[in-house]
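Colleague: Below you'll find a set of structures to go through.
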Structure I
């Protein structure tokens, strides 16, 4: 068993003190959270607050009526009077308040539940929208991914903060009203009450902070646990897990990592249980000291039995309530820290802005696309994925990108689609930097099918409509796109045609072969009325004959449009007007197929090697 890494060890007293301050500073997130709740549903939020305000005054009123009932019973016994009207009026009032209290509780719980669901839904929607605005390279950064994972976990888990905070306000108001009653009879009871609760509060705060620190520091490992669980029990990975016999390796790795987390968490849990019992015992002793004090006053005739009941009941309620308030306050601070993870994610800004007031692409594009000394490297990396790349893609031209794996071809495509922002240089469309265009309009003019396209486990129709989601209900356009990509040959053989669910995740789903999936994915590119179509090895699962047929049809269908093709098959590459050969992010050779063969350089060498494979 591996030892827990030093980075996972618990914090020093100084660090704990700083974290303690950080926890309370996290309460600054509450106003923003309540603005979110208010914007989600004003009616439910208002109703919840009003019901809780009414509920906060009922305990004092019910205790006072209980006191009056006991005193009235004692008076009736001592004076032997026949008039019980006042007693039955008090009992009726107590019954009415009990019924109202139960109704308010149910309304509050209902509103909490409905608001919690709505807030979770809204936060999840906001998370999707914000994630879509961020830069692609951010998703390829593990630190960012940790932030995303923490934010994703908070969309549902932190909705309890709503009921916690509202219950806190409600209990504080009730506590103040009960406290006023105690002060009238004996102020010393309030002091005893505070002494009884503070130790437990400090203990809960300390251990909540340690739990949060552990959870936060283990975010990467928890992501790995989720990933290992996915690998070991997923339809997508089942084949290789069985063939390679990975189940023991995955189970062993999961067990090792999960036990490390268990041992770290167990240490906190044991300490929390021990100290919690000790500190709670202090509060219990203080409570009974106050109770004895009240009993002595009652036996001495200083207060009535009804008053004794009122004071002991008030003190008992206040003791439990103050303990709950202190404990809940620590929980609210903890949840506010988790909430900070969510808001911190929303504070992350993309470097590529939507530029809603930017230029729109001319139709048709007049001057083409120009790369001017474009270089790109990932933030905090010294490796240049693209270096000093310059070339021109003319209107109506088909350009093929050729090079070994890792040459930078896909990175070039991502720069072209404004998924990456050049580190140096610029990319121009009709003489205007692509960063100065309206981002949505720019991407609407570019249709891309990547080699790692997504296999959406949805209907065939939806899978194709993904290429132009605004036209998801345009059945004619979907039909035309499937004809153009030759996916119609696949669809005709499916039981439910365009309404057939693909994949095995859902009931009655049908799995396709790799080549069939690629034809469906290719149809997405035809769905969009794009001026530039990019195919990043979208036919790698097809045999050479089928790929040639697809690209031949592609050449006919995109007449007058620009295209960028990435393929390792030179029989396909030679269809392009010009070929750009890349190596280690740099342009090595550039020209038509014949020009590059005559150059007798690296392109010609690779072409001859591949040609010999067919001899």
Structure II
């Protein structure tokens, strides 16, 4: 029996090939015309500043103090910083010397007198016009994640006067963005207190009060704190990024008032936070930056080392390395270089990245949500050409494209009627982490907002978790982070699941209070860098030593070998056994 013949596609003729080439050429030309027509001009301001003052210098040189004095004297303007803690500090200083209600606070998590004549805020919340702008830590303009907020503010912000606070190395990146100013003044600041380098490492029993000890992961922070707590029980605190902001403020206050002798902290302390520390000790000098484990750069070490010996809070400062924690081998040479940079005696290796430019919706020329992925890619291609000879670079829009593409399948059903262009753009701009595993959290919240807009039911627990009952510090941290995500959503889309931002703030506050109560015990009982099987000293990120964690086997005598006393591996650090704790309502 003969097999049926397989139909083959017709061979393209010369005319067909020519038609395909013409169509491809027309498409490329259409894209080029789209880019030319839709391409925005680079951001510009209508009214340039009359005066710009650069305050350049190392840490603890009075840069911020002088700028805040100018802001208080003017009586109207904005102080903007990268961290909520810095906005709080500026708010407290200014409010202490000015009439009630003259100073406001806006950080995304809280609003106090937001219409006040002087506003202290995070950069994302800064108004685009006003009398005087004080922009702290301006070298963040090169930050790959948030630098575009600084760039937009400097390129388009319409302020009569600007005071830009930064390390001296950042001046070449900042100056072109305010080249339209009528008058530019550069003030070079010198460090106001001494900063000496300790000749020998300091062992854990000899750590003195008013000391900051620096490590670069949550697990290492707790391990180092446990070692120090053995010598100063109840007098050691911890500070790291996963703690809720309220807990961080409380820990800093306890250290400031002397209730805590020692504070073990990550590099969050290096972003301009002022505490009365006489000594900074590095427990480690390598960090994982999201891509690789690498030594600290000199400017990073300087930002941290400069926290020692704050003028007006303590005498002169000292910086060195901590010894005696198994597995940690900080580099004294790297710390010494950081101290030179912090004293202003050496130029740092601050990355010379250009200002980041990110599009606004109006820049894209999109007509509906489905246009956004292609519009964003085309904008980035245009921006690379448009900024070629400018002191800026286009931001990577890849994450925005991924977010839009994740939302588009949801719009094919009943949610399509509410998924208009502006709503989708607001959802992809929500300040919620998109790195795994948090990516799922953003998508759940975005879907909840769309369902609410479509009049469909949304379960409250999908948006806002309950406060854990009997949970660990880590579980309360995770619940607090989820509550902050819910606040970000509910400020933009109030009423989702019959909730508002105050509900989410309440959950975060409850979690922060629970963490504050649990921290002393969590520090005291933390595993102090010993093998869970044999007790051998090991690095804090391991739970067992190499011999005890080797695969289970039996020797010739039939007895277990390698893998601990009974041949089994010890559970990994941080693993939990038993059921997940129940959760209560928010009543």
Structure III
């Protein structure tokens, strides 16, 4: 087999279109595209041209001769797909449908709320139409959502999806308004007045609770929050993670069997020296380097066949065990391992001898949490034996632990002014349409399911509905125009909101990479939002033009006063102590306008 796909798909489909013999499936338009765990190269059809590897934006496709020991299983996985789905009746050319064009060439302005994968893919689909311009808003001063703050730091290859996003950001008609929270800085009604349409892609920022006694004890945390903590999410920088107390017991427990649960278990048991070169948050790295946690139990209420993690994620854990870097213990709880490819990997892990010098991840199934024990903080977790379907099937026991992390799913929060289904934690819609002019994409639309690439087809469906409404004349032009005193940027400036644009983000990105290189790391993330604004402000001073200007050309009245005050503060911060000259600390990493 000349070429092999080695991880979950980003759904960019560049490799499918690049392949001259149509040997990569499922392709766009085929059942399973963007919902399957990954794409697969047909070993019988591949002609070893390398076009797919060149086109892949995240370097997920490799020649079989370049596979590492921890990637060899992907060769069998790729070939095994075609034993079930041969695709031999397909023509050897990917059919690209003609580009749709709007019937009315009038300018169309769309606001996308949320700068994660769903929002950026929606912007990409919209900007295929020259009539459309897009402003992407996010409450954080940095974009890219869970790709930046949710992907584990030891999965830097997955984080390369940010290179895709950088290309989207470079498209004509794209703008950022970062650091803007809808509902606090601007209302949904004010957005609707200024844009033809608004696409909501705010994700799922909350998590599900266990609903068990003792859940509020210190040492009981959300895995979502822990992921944000070690990924430098500003909301979780002060999370009370006490790994010293967990070290007293030597064990942490993660309740849940999804990909996030495996991520957390892997990071908590990782070699700190290997994490050091990643983009992990500095305080988190220091805590992990001093942690005495030797074992992480990943607890599943049902049998192994019902586990939510994907095969690629399980293979990543298995690679650590088979590389002699970690013990993985498999306890099926009497429920069996199933009969799929994941079961084969689990059986292989269960047969491996254990090395007492290594840290250990225990995959324990058929065990349901009952209550968290302790007085001021967690000292144990009571669990009950269950059968493969999660029904009670035995007595209880206590697992000694000082840290319990719940990882049983994300939840979207209601958006003021939009309908909300509390049961599914989604906004009711029809193919992404809430009503003409208002749309949803991503987890707010479909719930917390799928992979990064799933958001691409999800966003394409939503944008298709938006375009249908434009062509049908169902979307009214905005009440307020662009560039006047009621323009959104002018409104935010009058309210004193420090808005960061695309060039500001590029300057922050460059500064994080510069700091990272200086420390021998991929990047050193700036966690404090005020520091992000300061770095962006210093970079603006070094560019040709007007300097630090939150509202571009608005300098009169209240907004202008704030602009001048901010400019003075930025210049003062950039001036070396004891001198009268001004020097930009970020000039070397700035991006000219």
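Colleague: Distance in nm of label points 7 Å out along Cα→Cβ at positions 83 and 211 was computed and gave 2.1; which structure, I, II, III, did it come from?
Modeller: Of the options listed, only II reproduces it.
Colleague: Could you tell me which structure in I, II, III was used to calculate Cα extents along the principal axes in Å as 85, 84, 53?
Modeller: Only one of I, II, III returns 85, 84, 53 for Cα extents along the principal axes in Å, namely II.
Colleague: Looking at structures I, II, III, which one was distance in nm of label points 7 Å out along Cα→Cβ at positions 75 and 531 calculated from, given that it came out as 7.2?
Modeller: Answer for the origin of the read-out: II.
Colleague: Here Cα extents along the principal axes in Å, for residues 331-522 alone was calculated and came to 63, 56, 23; which of the structures I, II, III was it taken from?
Modeller: The correct label is II.
Colleague: Determine which structure produced the value -11000 for helix-only ellipticity at 222 nm (-39500 (n - 2.57) for each DSSP H run of 4 or more, over all residues; to 500), calculated from the coordinates; the candidates are I, II, III.
Modeller: Derived from II, not from the others.
Colleague: In terms of FRET efficiency 1/(1 + (r/R0)^6) of positions 283 and 443 (r between Cβ atoms, R0 = 41 Å, to 0.05), which of structures I, II, III is highest?
Modeller: Once FRET efficiency 1/(1 + (r/R0)^6) of positions 283 and 443 (r between Cβ atoms, R0 = 41 Å, to 0.05) is worked out for each structure, III has the highest.
Each reported figure results from applying straightforward, stated rules to the coordinates on display, with no laboratory input. As the structure is a prediction and not an experimental result, all values here were calculated from the model. Cβ atoms are built from the backbone, for glycine too; each structure is taken alone.
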